[in-house]
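The following blocks contain the structures, represented as structure tokens.
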Structure 1
Amino acid sequence: MDLHQNPKIKTYHMLNDSPASRKNTREKLRDYGGGIALVLPSLYKEIQGEGLPIIGEKLKDVDYINQLVVVLDGPSNKKNFDEFSEFFSGLPGDPKIVWTEGKRVKTLYESLKKKDLDFDHRGKGRAVHLANGYILAIGKSRVIALHDCDIKTYDTSIVDRLVYPIAKRGDEFCKGFYSRHTEEMYGRVARLFIIPLLRALKKVDSIKKNEDAMEFLEYMESFRYPSAGEVSMRRGLARTIRMPYDWSIEVGMLAEVYEKMSLDKICQSELLDVGYEHKHQELSQDDREGGLHKMSREIAKSIFRTLARHHGVTFTDDIFRTLEQLYVKEAEKLIDIYEGDAEINALDYNRHEEKVIVETFADKSLKEAKDEYNRYVESDPTLPSWERIISADPDFFKKFEDAVGEDNLRHVMI
């Protein structure tokens, strides 16, 4: 039984998943008077996928949610919106759809652009940020939880165990974690890129001498699954955070939280007693704009930017060359460990494929991240915080509430 606590971030383990334990958790969450919102960022096609129909059916039992905000993201039309709305109707929390490509919401993007606030970047980051903004505009939920919509092994324990630390323990931010295996190991970006990259960075001589940077890297490595998409936070944090809009959203959000929160208000919670299974991304070795190739590059850039802007690290060509070598060494050490872990648990393990993934991350993702970081050193792939938006346009929340309300009302009237 795992009871390990790392020295940086408190960990809530799943030690008892009995019906009695679940009932007790639910009763306490029903008694919470501050309001709990759940955000589901989704594409239209996911209502026809494997994960979202399971999620929709099981969410019927989560009766303590007082707001369910679903974001219809990506290309879509009015017919898609209506089908999407119908899919979620009847679920707890009076479901509301935030339509990122709807005319009313797009008009608000244009109003922000006139105030030099850019909201044109499509993707999960903007979808989540818009949902948070709508929840802030309504003002009836103090806790906001988020999870992905492609989870094939979905269980309502995900929501219970995400929101409990915020609603009942006084934490401000919670990151979910879970096992990523079935008959083989998954979680390739976390296992084979993020963790060895963080360990490699800590071995670069100039960074080793930088206490501030080392503290940040230790914090990042404290998370059991830093690329997990399941998080919860208190309303005040959602108001001040700058949400990354590229594929580094999960790691970039951790860096933002580090800047905003005391470590004793940050936690991680184990969400499932079974392996987490969702849609797997392709490696995309030869496609720099797809799959794990793009994701790992964006994550590396995010970490480099954070270290440079907030922790005083200067990246030179020599440091990048050293880092590439150290990364490969750290990743190869982990491959040996993963092979042993798979062997003792009778899991399938393809050492050759794992090495190919590491080689792609080293030879392509890291090198591309270095080149793009150097070329666009001043770029900032984050959306303006809601605090910033409201300071620029004090009436924006009311406009946003009206736009979403009108979209949803028109669907009901049709």
Structure 2
Amino acid sequence: MLTGDLLRVKVSAKRVTPSFVDDDDEAILAEAGSLMALFEQAAAEAWPRRAIAEALAEQQGDDPRHKLHKGLAKVLLDQCDFACQSPIPPEALRQRVFLAAAAAGPLLLKPSPTGGPTANSVLQAIAAELPPLEDGQPWSAEALGRALYADHKDEQQLTAYSAPADPQALLRRYNLSLAQSCLLRARSMRLRLEAPAPGRARQLFRFLKFFQLLYTLSNDEDGALIVNVDGPQSLLTATTRYGMQLATFLPALPLQPGPWSIEAELAWGKNNARKSFSLDESMGLHSHYQDTGAWQPRPVTWLVERWAELDSGWAVRPADPIRLGGQGLMVPDLSFSKGGREAHVEVLGYWRAAALKERLENSPNNVILAVSKRLCGEKTAAAEAAGRVLPFAEMISAKALLERVERLAIPGG
């Protein structure tokens, strides 16, 4: 994601509008290509963060589009993995070197004709005592000096780099990141899809569940699918993590072949001023996600495995959408059937007490809501273990769910 100082947006009294780049602009494509070449060299030579930062600053020079340059670099940095690369823990090396330096007495800044220890002579002495490096070469004073602080962030080395396919792909990822970074400040988001195909709608539901978002579904008067999603600013706890989940969900939308649009309310700036934000398919955003197939939440996978061990006689299958009163809609995760009776379970992602209560009031009485204690979006929120709410830590108790299914199942349609 882009940090606040890198956001290229136009802010008016009521609206925030991202300043997307033209992914066919030859000048910007050339700049993107130069940045990619720099990162490819850094990956090949395992540069530390410090060296990458210095090279980026030199490459940028007096470019008036410094914010765009830094933003593109941030997108590439997000594709990098850095790690401490030292065969001996730097902390142990520092302790050994510092003790030796203290024992040697005051160190000279440079060699003197009268003799006396220097920092380099201490490093040389310690290097001669260390076991050979992985390639069989002996330690040098220079290598030891680099390893002393290899665990510091600026000295961590680039160990893996997932490069975009080409400069145009980088520009498209930048545009997407610009929109995602705005959504980190969302209070709420309303998504509208015009008559999505059933397969595409299910794909969207999978993404919503995968990112554990707090949402409600409905249809409008024109039959479009409406998804109302709580934003990170609506939660009292776990705001940063939830905001990342919401922003990371965004690339799922350009996968939709039909018209789609987003209207979000943002908490903008130091004063959290209310601003509107919108996106739609005409803006040319491109997704780097692949179809996730028949993905299901891990607690659901575990539940299905443990359900089979119960030998309860209740058949389990993926649930179909359930029409609610008015234009409401919900999609449970699983349906259970036996002897003409049926019950359903939906595993919620992030949740709040008020939203949970509303969900219970607006869903059929044979729908059980499984809620993660870890994903509660409030400092204190009570979820009654009895009734239709089933709290869980990591795994949903199949036995506890069976008791609720037996008690709440009704004749199926």
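Since every read-out is calculated from the coordinates, none of them should be taken as a lab result. Every value quoted in this text rests on a predicted model; they were computed, and no experiment measured them. Cβ atoms are built from the backbone, for glycine too; each structure is taken alone.
Couple of notes before you dig in:
- Structures compared: 1, 2; top value of distance in nm of label points 7 Å out along Cα→Cβ at positions 90 and 122, i.e. the largest, recorded for 1.
- Structure (1, 2) behind the derived value -15000 of helix-only ellipticity at 222 nm (-39500 (n - 2.57) for each DSSP H run of 4 or more, over all residues; to 500): 1
- Read-out FRET efficiency 1/(1 + (r/R0)^6) of positions 82 and 210 (r between Cβ atoms, R0 = 25 Å, to 0.05), computed value 0.00, structure in 1, 2: 1
- Ranking 1, 2 by mean count of other Cβ atoms within 10 Å over residues 242-249, the structure that comes out highest: 1
- Label whose coordinates, when Kirkwood radius over Cα pairs in Å, for residues 138-193 alone is calculated, return 13.5 (choices 1, 2): 1
- If volume of the Cα convex hull per residue in Å³ is computed and equals 221, the structure in 1, 2: 2
- The maximum of relative contact order in percent (Cα under 8 Å, 6 or more apart) over structures 1, 2, that is, the highest value, falls on 1.
- Mean count of other Cβ atoms within 10 Å over residues 154-161 derived as 16.4 - corresponding label from 1, 2: 2
- Structure responsible for 16.5, with Kirkwood radius over Cα pairs in Å, for residues 266-353 alone calculated and labels 1, 2 on offer: 1
- Entry that produces 20.9, 56 once Rg and Dmax of the Cα atoms in Å, for residues 58-129 alone is calculated, selected from 1, 2: 2
- Value -1.06, -1.12, -1.14, calculated as log10 I(q)/I(0) by the Debye sum over Cα atoms at q = 0.24, 0.30, 0.31 Å⁻¹, for residues 162-217 alone, assigned to which of 1, 2: 2
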